[in-house]
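Each value in this text was obtained by applying a stated rule to the coordinates, not by laboratory testing. Bear in mind that the values here come from a model prediction, so they are computed numbers and not experimental data. Cβ atoms are built from the backbone, for glycine too; each structure is taken alone.
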Structure P
Amino acid sequence: MLDKQVDGIIATGKRIDNTLPVDLSHLPVPIVYALTAGPEDAMTLVPDDQHGARVAVEHLIAQGRKRIVHVTGPGSFKVVQERARAFQSALDAAGLPVAQSGILRGSWSELWGHEAVAMLWGGDERPDGIFCGNDQIARGVVDALRERKVDVPKDVSVVGFDNWDIVAQQTRPPLTTVDMNLKELGRQAGLALVRLVNGEVVEKGLWKLPCTLVVRGS
C-alpha cells in the first residue's frame, strides 16, 4: 500500500482483544484501528459492548421479565466478558437476582442455543427472559423453545446481539437484537482518518461507540 502512495490506512480485525498479525505502528502514514486491538498511542474504534448488553437487559426488564439468563459465547472472548459484566450489573441495578445458571457460556452457534435451552428446561427454575450473545445463538434458542411449545415472546422474551439481518429477520418470530452500528463505526473511522491525513489533531485512545436495540417480535 505504501508503494501505491496511500495517504492513510484503516486497520480492521474480527476481535477487539486480538492484535493484528503485522505491526503498523512505525508506518509514515496515519493509522486508525477498528474492531481490533490497537496500540495505546493510536485511535481505536470499537462498539460499546457493555452498553449494548445493558440496553438488551433493560428491554427484557421493561417487558416485565424477572428471571433473565444470558446465553453467550466462549469465555475467552473479551466481548463475552464485557457483556456478562453488564448483564449482571443491569440485573443488580433493577434489584433482580442472578440465577445460579444465569450465565451460560458455549460456542457461537445455533446448536449451542438448542443445548442451552435443554439445560435450562431440565432445571427447576425456567427463565422468562433470555439475552443471547449473538443472533445465531438466539435463533437456536427460539427454535428450541418452539419445539417445547413455549411461546415467544408471550412466555419467554429473547434478545440477540449483532443484528445480522439474514438471521434476525428470518427467525420466527423475527428477532429483537442489538445492532453494533458497524456502518457508523466505519464512517467515524473514515472521518477520523481524513482529519489525520489533513494534519488535524484527533484524540487518541479507545473510542467506544454506542449500540442500538432493534425491536422486532421476539
Structure Q
Amino acid sequence: MTTTSVLDDAPSWTARGSAVTPIVFVVDDDVTVRDWLKLLVQASGWQCETFACGQEFLARPRTLVPSCLVLDVDLPDLNGLDVQKRVAAQRPESPVVFITGYGDVPTSVQAMKGGAIEFLTKPLDDDVLLNAIEKALEHSRRIVEQVAKVEALRQSYASLTRREREVMMLVASGLLNKQVGGELGISEITVKAHRGQVMRKMRAASLPALVNMAGRLGLETATFA
C-alpha cells in the first residue's frame, strides 16, 4: 500500500461546483484495510464511511448523493457478490469497486457482469484505486442527477389538479384540444386554459417535452381509435 502524490491533486466534487461531497463507502472485515482506505479517501477530498460487514452497510439508511462502494469479496456474513446484488436493486446510485486478496476469474467475471466498475486485487495501488473510485463517482453523479430530475417532475405533477392531470394525459396521448374537451365534457376554451396551466406547472416548453415527461413519470396515457 503506497501513498502517492495523487493525494495532493485528487479531484474534489465540491470544487467542481457540487454542494455535496460524495461518499465512499468501504466494506471490509480487516480493520487495517478500513483505516487505510478511510485515510486515502478523505485525503482525496471525499467523505468516507467504513463497515466491517455487508449487513452493517445495508442497514445504513440510503442517502441519495453521489457515492460508491469499495467492497471486499470475502466477508464474514454476506459475501461481496450477494451485497452487490442487493445494492444494485436497492441503491443503484452506489456502483461497486471490488477489492480482494483472493481473486479468481469466475468471481471477477460474475462481479463485472453484475455491474462492478472494477475488480482489484490486494495489495492495492493508490492510483489505480483512486481512478476506479473517481470513475464510480462520476457514474453515480449521472444516476443521482437523473433521479433528482424525475423527483422534480413528480413534485410538479403533484401540483396539478385532478382535471389538469386528466388534460395532461389526454394531450400526451395525442388528442387535440377539441377532442380532449369531448372526452371530458368541457369546452375547448376550458381545455386550452387547463393545458396552459399544465405546461406552466410542468415547465414544459413544448408538447413533445410534455409527452416525454409523461413517459418519464411512467404515466399510462389513454389510447383512442
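As an exercise: helix-only ellipticity at 222 nm (-39500 (n - 2.57) for each DSSP H run of 4 or more, over all residues; to 500), calculated from one structure in P, Q, equals -16500. Which structure is it? Going through each structure in turn, the value belongs to Q.
Structures compared: P, Q; top value of FRET efficiency 1/(1 + (r/R0)^6) of positions 69 and 189 (r between Cβ atoms, R0 = 30 Å, to 0.05), i.e. the largest, recorded for P. Of the structures labelled P, Q, which one yields 73, 37, 26 when Cα extents along the principal axes in Å is computed from its coordinates? It traces back to Q. Largest in distance in nm of label points 7 Å out along Cα→Cβ at positions 61 and 93 among the labelled structures P, Q is structure Q. Across the set P, Q, distance in nm of label points 7 Å out along Cα→Cβ at positions 29 and 109 reaches its highest value in structure P. Across the set P, Q, distance in nm of label points 7 Å out along Cα→Cβ at positions 165 and 197 reaches its highest value in structure P. Taking relative contact order in percent (Cα under 8 Å, 6 or more apart) as the criterion, the top structure among P, Q is P, with the largest value.
Using the calculated result 4.3 for distance in nm of label points 7 Å out along Cα→Cβ at positions 101 and 205, pick out the matching structure from P, Q. Checking each candidate, the match is P. Out of P, Q, choose the structure whose coordinates give distance in nm of label points 7 Å out along Cα→Cβ at positions 117 and 181 equal to 5.5 when calculated. Structure of origin is Q.
To which of P, Q does the computed value 28, 20, 15 (Cα extents along the principal axes in Å, for residues 45-84 alone) belong? Value 28, 20, 15 for Cα extents along the principal axes in Å, for residues 45-84 alone corresponds to Q out of P, Q.
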